[in-house]
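Only the coordinates and a few stated rules stand behind these numbers; no lab work does. Computed from a predicted model, the values in this text were never measured in an experiment. Cβ atoms are built from the backbone, for glycine too; each structure is taken alone.
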Structure I
Amino acid sequence: MRVEEFDYQLPEELIAQKPLPERDMSRLMVLDPQNKMIREDLFKNLKRYLEPGDRLILNNSRVIPARLYGEKIPTGTEIEILLLNELKEGRWEVLVKPGRRAKKGVKIQFQNILEAEVLEYTDFGGRIVEFSWDDGCSSFEEILNKLGEMPLPPYINEKLDNPERYQTVYSKKRGSAAAPTAGLHFTDQLLRDLENYGVKIDYITLHVGLGTFRPVKSEKIEDHKMHAEYAEISPETVARIKKTQANGNKVVAVGTTVTRTLETAAQSGSIKAFKGWTDIFIYPGYEFKVIDSLITNFHLPKSTLLMLVSALAGKELILKAYNQAVEEEYRFFSLGDAMLILNRKED
């Protein structure tokens, strides 16, 4: 299957640059793959499409201030680092810009507070670096809060007035380099209303890294290799998901990160507790084992995320929906509007 099959034309002005004043006032495009139907609504009306006993699964990962600006020692050349995965305390997998300035052994200083040494290259063009700071100074987390910036996607040209708008209201576990954006539409009140209605809510963790937004550079999607991201799902959550399935209710993934975590945990055929790294790549032809429905945003052309939603709803319906969204001027990408895929496509 060729990457070009997952392309569509998007006017630049439809890329959302700022969040709406109210999270749940985003537009919601609802897809019913089994009947090939598309309808429009508002996210605050999500309850219309769920039933008591259905289970929402959300990603509670929290974005860290993962972008650091430093200077190469001793030349003073400016170098930007984006933290991806913490391998152990002080050692991180990162992206570096400009990469040609970050060879093995290079040291980078950040405001005379923090220093990083490049240890090795990674197979995706990144680096492994070791951070060091004076023993009497703050922890790395506190230093990061002081020096780091929120790593907004490159297509967002302005800083947010309130950085919390790039966090979900339920974010808890620090570790992501980008937000699990499908969850940005939820408010505390909406979650309470859903629970009062009878919808069950559970959480998993996937720390968003390069795997989620790395572009597909191969001509055939089967040749693309996903970068691994850390994820975990508890035995208690697994038990509740199995109960939901046994009762005939829907498992609704909030975001592609949740989808990939749940499907990774079920690669043996039945979902199991999981804690570790996932590089699962879901594209048309994949047989879903856990999720029934998906809440997601509108994704970049030719992206792995667009391929994932095409696997769930069918490529033809997804591209029809995206073209309709363009015509009706939906807001696209991380800070944009939402889509609900009601049920997976029948084989």
Structure II
Amino acid sequence: MSTATTVGTQPPADLSMNETPYPPLPSIRRIVENGAGALQRYPDRTSSALVGALSARLGVGPEAILVGPGSAGLCQHLVQALGPKPEVVHPALSFEGYPLIIRNVGARGVPVPMDGYRHDLPAMAAAVTDQTRCVLLCNPNNPTGAVLHRDEIEDFLARVPADVPVIIDEAYREFVTDPQVPDGMDLYRAHGNVCVLRTFSKAYGLAALRVGYAVVPPRVTPLAAMTGAVFFPNSLAQAAAVASLDEAVTPELTRRCAELAVSRSRLIDDLRGLGLTVAPSEANFVWLPLGERATPFADRAREAGILVMAIPGAGVRITVGTGEANARLCAFVRTALAAGL
């Protein structure tokens, strides 16, 4: 993770990691603070309370649920468990962790070029062969914020052999407002080869605790469990995640996601108003397709005390931050464009 020095009296505005701009809910913070008194105890290695809460919330049996170190960590567990075929099909401009995950498990990535900001699902289906271990989809896509709609995913699943697992990464699901974007759980229930990844890091604001979950065909659960870390997630993560699923906190979490979606739209409009091209987004970040200007833009932003994530030669991903951070970003953009960046 990059750092920036304080500019004047202002601390850096970190808009590079897709973290929520909201602090933990008071009730969740109290649970973590109180749990510090039992740090000498090992966590429940089966995460029974969290698995039970997720089972009740999602309407699936506990045998279909895996919990672990965020959606990225669980993705690696799944890709490893689904071996031994050597290839993993994935979109070429998506979560930067996918290529590393694939290499870490000794597989070979098959990156499929994007169709603009979106997955090219027909091309991805065509890339599936008898050597394919699994397919990765990211919906909404990180870093572009683009989404896949229900009909096109159904068409894609109809073209993929039923014995090829399709992992749908829904780390940003809670920020989606487009009604045509399907709930991955509906796809899971309709197709025996679909796995769904979700996390408590983004909308739930538990990024520091590293906890997420996967919903998988029950036959996959014991295989993936064998690849997971022992005693993970930790006790504080488990307790905070269980509390985050409580119906008493759901309205506040829903309100925060709705407010962020409004801030996202406002930020997109403001950046477009300054003359930048901004991709449509259904996540908690926006994508600037700056091409070769991506790295210079990020470098100049860092000098101004604003951290963003650049993908060299492609673009810049910017997290939707607080109102103050978003205003600082727009002020920087105005100055940078006036200077000819």
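Values computed for the structure shown
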item	result
helix-only ellipticity at 222 nm (-39500 (n - 2.57) for each DSSP H run of 4 or more, over all residues; to 500) derived as -5500 - corresponding label from I, II	I
Origin of the value 20.4, 64, where Rg and Dmax of the Cα atoms in Å was derived from one of I, II	I
FRET efficiency 1/(1 + (r/R0)^6) of positions 10 and 106 (r between Cβ atoms, R0 = 35 Å, to 0.05) from the coordinates reads 0.40; which among I, II	I
Read-out mean projected area of the Cα convex hull in nm², for residues 98-217 alone, computed value 10.8, structure in I, II	I
Among I, II, which structure scores highest (criterion: Cα Rg over 2.2 N^0.38 Å, for residues 210-281 alone)	II
Winner on distance in nm of label points 7 Å out along Cα→Cβ at positions 162 and 178 once structures I, II are ranked, highest first	II
Comparison of I, II - label where mean count of other Cβ atoms within 10 Å over residues 74-81 is highest	II
